[in-house]
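None of the figures in this text is laboratory data; all of them are computed from the coordinates on show. Treat the numbers as computed from the prediction; the structure is a model and nothing was measured.
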Structure 1
Amino acid sequence: MIRIRQLKLKIDHTEEDLEKKIQHTLHLKPGQCVSYIIRKQSLDARKKPDLFYTYTVDVEVSREASILQKNKNKDICKAEWKEYSYPQEGTEPLIHRPVVIGCGPAGMFCTYMLAELGYRPILLERGADVDNRCQDVEHFWKTGELDTRSNVQFGEGGAGTFSDGKLNTLVKDPMGRNHKVLEIFVANGASEEILYRNKPHIGTDVLAKVVKNMRKKILANGGNVHFYSQVTDFTFENGKITGLTVTDTRDRKEYRLDAETIVLAIGHSARDTFQVLNDKQVPMEAKAFAVGIRMEHPQEMIDLAQYGQKRENHLPAADYKLTAQLESGRSGYTFCMCPGGYVVNASSEKEMLAVNGMSYHDRSGENANSAVIITVRPEDFPGEDVLAGVEFQRNLEHRAYEAAGGKIPVQQFADFCKNETSTAFGEVKPQMRGLYELANVRNIFPEFISHDLEETIHKFDCKIPGYARKDAIVSGVESRTSSPVRILRDQSLQSEIRGLYPCGEGAGYAGGITSAAMDGIKVAEKIVQKYHPFDRQQHD
């Protein structure tokens, strides 16, 4: 196939326009183009308001060698594409079925791959299946009555299910795992456009359907998925994992599960599990993370800033990604930006409150929102315990809970700067899922964080005019940006406790849906390379 890069077309182009552009670029005769695959589509807004879509396409043609030989265009070359290849199976026998803890992207993709390759994994999730989970979350948002077993953090699909569902990542991918993740999403109900869009996203409404379909495939391939099943203890012998204790979160009944291969894909909010692992002296270390606020602006303002014009039907809701170096030496940056999205109450513990951002697939909400966060390091946490970062997060979340009596505390940015409780909203009205109330968000934070947040937002105003507008909505606390700990692993991806595989965002090895899913696939590969597939007849 022949690859063409930098194919530019107007934003209102048709599929026929793209085909004509391909034929013209390669000087093809009628019928010479057999087929083409879009590899990448991105929006070029560098000369706004003149906007273009830019494509990279792979084209199958007759007389390929002749066309390449005559070619003088540096953007035309022979196509090279790295397809994901499955690992070679190992030779060691499995005595027990592999167990995966956590049904977020890391755990789900690890389980999916193991099931597909015949290893009959068991997936344990403390929360509910996605249908019941959605009902529990909607009830919480309407009433404020939190179910600590089933919420925005815990349940099928993990925290990513109630998010924008962004699938872009900065992780280098020489093995083709990134594309494999996208292919699996598409095979389970996501739109094919995520395979080539520069900034693909799914949206929480579509993600809920996708994760359910992935579960069905796991079951069809011999795996098992157990909900309301929290791992509350681990058993080690001679430096190896031998089993775990599972507690039903509904009736608190316990049972033991023997296993010599356990994947820890527990997510960044499994604080009680972190404590169990620490008590068991599983090697862990405190790590840097970031905390801050959610900030809302009119989506139309962001569109005008990014596109130089009002958004048309051919354009997606505009996004942004901003960073700032601060006088304190820290970094301020945006995180999990949600075009046309909503701020959500993402709490998972009683008398604590955390927020996150969420978009539906169409991103049609009135506001854009993003986390604006400041890096904090282990030396910023009181105490020297490896879980000091967890307590730092909890302290902020408890203060956020108290700030508005358990509702999401919100404030105009002008009042955040004045350290005053807002008494009314301006033109910008909150777009939120969950009860909210005017409060003083600034008081949630130590002053060094509040000061750095204010400086960050004013610096962002130089990049997006109006970012620091007085009536922009500030809410808090954004505390679950990443795990505050790293569960150490070696090149085999195992802990010092052999057979224990720390995995994904909660273990400190990922930072979003795609990177967590890729890490889940990496861990599955290591298990496959060590063991041969499970023998159904022998172990049933």
Structure 2
Amino acid sequence: MPTAAAQKRSIDYIGHAGFVVRHDEFRLLIDPWFHPAFLESWFPFPDNGHLLGPVAAGSYDALYVSHTHTDHFDRTLLRMLPRSLPVLCAAFRSRELLREMRDLGFSDITVLGHGESVPLSPGIQVTMLLDTSHKEDSALLVELDGFRFLDLNDCHPKLTELPRNVDLLTAQFSGAMWYPNCYSYPRSVMRDKVVQVRSGLLDTLVRTVAATDARAYVPCAGPPVFLDPLLRVHNDRDKTIFPHWEDVAAPFAEAAPQVEIVNVQPGDRIDIVGGKPVTIAASSPAPTDVADYARRRSAQWSAHEQRPDTPVSTIELDAYFSRLIRRNRPLLENYQRDLTILSGTREWTVMIRPVPPHPAVVEGRPPASEAGDGTSGDAATTGDPSGSYELRVPPRVLRAIVDGEATWEEALLSMRIELRRDPDLFDVTLMGLLRYGETPVVTWQLRRDSSVSDETIVRDGLRIQRYCPHAGEDLADAAIIDGVLECPRHHWAWDLATGRCVRGGTWPLSVSPAE
């Protein structure tokens, strides 16, 4: 951390999506991340380990953690902080973040809903912003004597609901998802998909800058670095969705030339001088040599190999999936699919139905008379997930999932799972069950997001449902090119002649001729 005396208004960067916002003597700690995330696979980059001691021992007046992903919710670091520290918590439907904070011993918690504001001290006010779809993520607008600092981290509120006149924006520019690099694609197909995802990430960032009128931008919230030798292939900046800022800077500057870039490294400080950000570099730059980083952190990344690898039995897997299916029946209405799971030398078929069969999991392939046809009974709401979906899960990872030590979301983000699907379509219902099934209130909202609302827009002589069935983005200003509408948020696309999703997933869009 900089040793110079704190300015009246300043922002210290502590790595990834972490900041310390200072206003006079008031200090707000945001998303501090130092320890490995997602089954010991993700590490902050550049290495911010030299800041762990000063940050853990620092004195703060408030703490804000955006969501429960462990590259933001660092339990080890949070346990080092005083439990009396006031906490700002997003009002998520599942209340999972609130429960996690209470379990850690924090009791002074202010829960804020979407758009709710609260003053923290004279001259500083914060406003909570939520991703109002089924996803549970949040962002924070911090106003310092009128200077507007918007910390979006990797949250994506509706573009139409973002605050305007932002002086300093922090937002993700790199990917934070397992797609496409965990899928088994031929090299040429993978290359094309990586290019497409990276192009979409840049487009979303440029749209976000425009929607907020951002005057200056801080690249943050990625990319992570993978130190485990088995995962280091994902550090390839050209072949993955994890570019570094210097790979993105030129096309961003071309698309948003009016925006000042505030490129900081862990330990740098941003002073607010005359309403503008001025960067003060740390006396010692953060280390960036990955091989040396891996040597220093070998005890942490190798801890994954110390996890239990006792093979999961068919009985255990059946009990796990039967419970998951029962808890998420509304999501699975009129849906059925056979999912293949391979782990070590074992292979299972998981028969996903609205009411779980007994057993729900069988070893090997089911007899033809018992196998589902893999199709949906209601294509209007769930799309057509016909075909095969296969997950290759290492025994340690599957053991952690079945034992409740990790969720499927964490396991997928760890990049330790390999996926195959034919046809190459994202099955929203299946992945929703896996990713959010432990919190059924989230899958209930996912189902609601997919339903056709009464609110429509008229474009090109067609009446179109206004909100994207994937994550609820407003489609009023979505681009329509050659009869294909593209969502500006996650870049799903639909053929307006049929409403069929042609890129992104399986859920259709409601389209009819306008009167």
Structure 3
Amino acid sequence: MSRSDVPRVNSRTGFRKWVWPAVLGVAAATLTWGAPAGADSSPGGLSEAIDSILGDPRMEGGAASVVVADAATGETLYQHNQTGRLMPASNTKLATSAAAMELLGPDHRFTTDVLAAGRVRGGVLDGDLYLRGTGDPTTLAADYDKLAAEVAAAGVKRVGGRLVADDTRFDDRRQGDTWGADDESSYYAAQISALSVAPDTDYDTGTVIVEVAPGKKAGAGPVVRVTPKTHYVHLDVRASTVAAGGEDTVAVERQHGTNTITVSGTVPLGGDTTKEWVTVWEPTGYAAAVFRDALAAHGVRVSGATKTGRATPAGARQLASHDSMALKDLLVPFMKLSNNMHAESLTKAMGHKATGRPGNWGDGVAAIASYLKAAGVDTGKIRQVDGSGLSRKDNFAARQIADLLLSVRHEPWYADWYASLPVACDPDPFVGGTLRTRMCGTPAALNTHAKTGSLTGASALSGYVKDADGRELVYSVVQNNYLVASVKPLEDAIVVTLAKSGAEGETVAVTPKSLRAVPAAERDGDLECSWRKPARC
């Protein structure tokens, strides 16, 4: 991934730098919030208003599925191709998160334990030391440090055997169905394991942060730092420092099948530090390496090698333990920042709970489908293969998403789930999330709570908004197969139109913004804005 302020052509789009002028001749000066695109006070006014927005030239040749309903009564107020199955992108997380709240429970916590089967004599543990994970996607290096401190406090100074990383709660399939090979080192497509490390409090598990700063003089190598500090990844620094004012072309990428991270390009003297989030190969080994270093820092030496993928023996004694935050709290970074890895960990955790087998995508998706069916969603009309929506095999129609949004309002955990949805134009990343820059200066600002979704040629927005009369509406907008960089202005126009509408009054369609008026992070519509590190939306 490139930095959000320096866009580059993505291999899955190929057009992000030049596509905005091809918004098919629509004059930018006329595309402003509130400019009427036709009004109708008749009962069909809402339908005509939304139809006019969907008729925007940007959707020529594309497909859209849209449903609007009264949240209180469930009455459908508008529908367009309501059963048309399209790629929902991260709107898939609506199903995953709701199922997790129901099947795992709002108070569910992931536990990471350190155990031993042998005895401790004279500060020496006879046998192996086991690090056992259950899928926590929020474990930080600091948490492993605390576990190591507890082991030392238990009187262990040396482990006579090996360090065994027990990741058997999940299967060993690391990446989801049809995830792009060109995304392998991108942090939004990190490998999934029952043991991993997050380098920051956005909880981007399975990644390291690589910072590249200019050296002391032109011709010198750059200063490169990795967070957390670990020898699990290896740096191949090919970049160089150039004179002030020179071009910044730094690229950071992990080589396939390895933990060698190549840093190439040029960084100018006095230039900004480049900061990239890069995935690791085999996150179980990453967690074990960070924990082993923490043990050494606390005076605990492990004599043997590190072994991964082996189960902890029955009857092993617990030496240390760490619990994650409760699921109702984890939903905030998960949904606000559209964190793919959280979705997949939850999916596998649901699969394990439902079957007792190692958590896997098949069982997890089946568990989600079971919840959706109980919630009144017709699961025979959807296809879900992962938890995040990163797969291009996921297919939902707006009808099924709207049905879910209507159903969850009656769940006892709804308030916590609703609070996890991004809020339009709230600047706090952990409130506004992926909507923090959208619909500002409109009646939808701080009003609509919704989940975004973005992949190349796929965009979605589904959630809740109150109209001018205070009536709560449910909406789902899913758009696919467009060729322009982004159709998010159309989604926003529909939601702002709903916010301006009233049960009895005139409905005026809001004309979508041109891409010139859209923040740069939203013009490149192939990825969620929060996936463009380091700047969020």
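Supply the structure label, taken from 1, 2, 3, corresponding to Kirkwood radius over Cα pairs in Å, for residues 148-387 alone with the calculated value 20.7. Going label by label, the one that fits is 1. To test your reading of the models, identify which of 1, 2, 3 gives 37, 35, 19 for semi-axes √(5λ) of the Cα gyration tensor in Å when calculated. Only one of 1, 2, 3 returns 37, 35, 19 for semi-axes √(5λ) of the Cα gyration tensor in Å, namely 1. I have 12.0, 37 for Rg and Dmax of the Cα atoms in Å, for residues 420-499 alone, calculated from one of the structures 1, 2, 3. Which structure is it? Here the read-out was taken from 3.
13 is what came out when relative contact order in percent (Cα under 8 Å, 6 or more apart) was calculated for one structure; which of 1, 2, 3 is it? Walk me through the numbers before you get to the answer.
Numbers: 1: 19; 2: 13; 3: 24.
Going through each structure in turn, the value belongs to 2.
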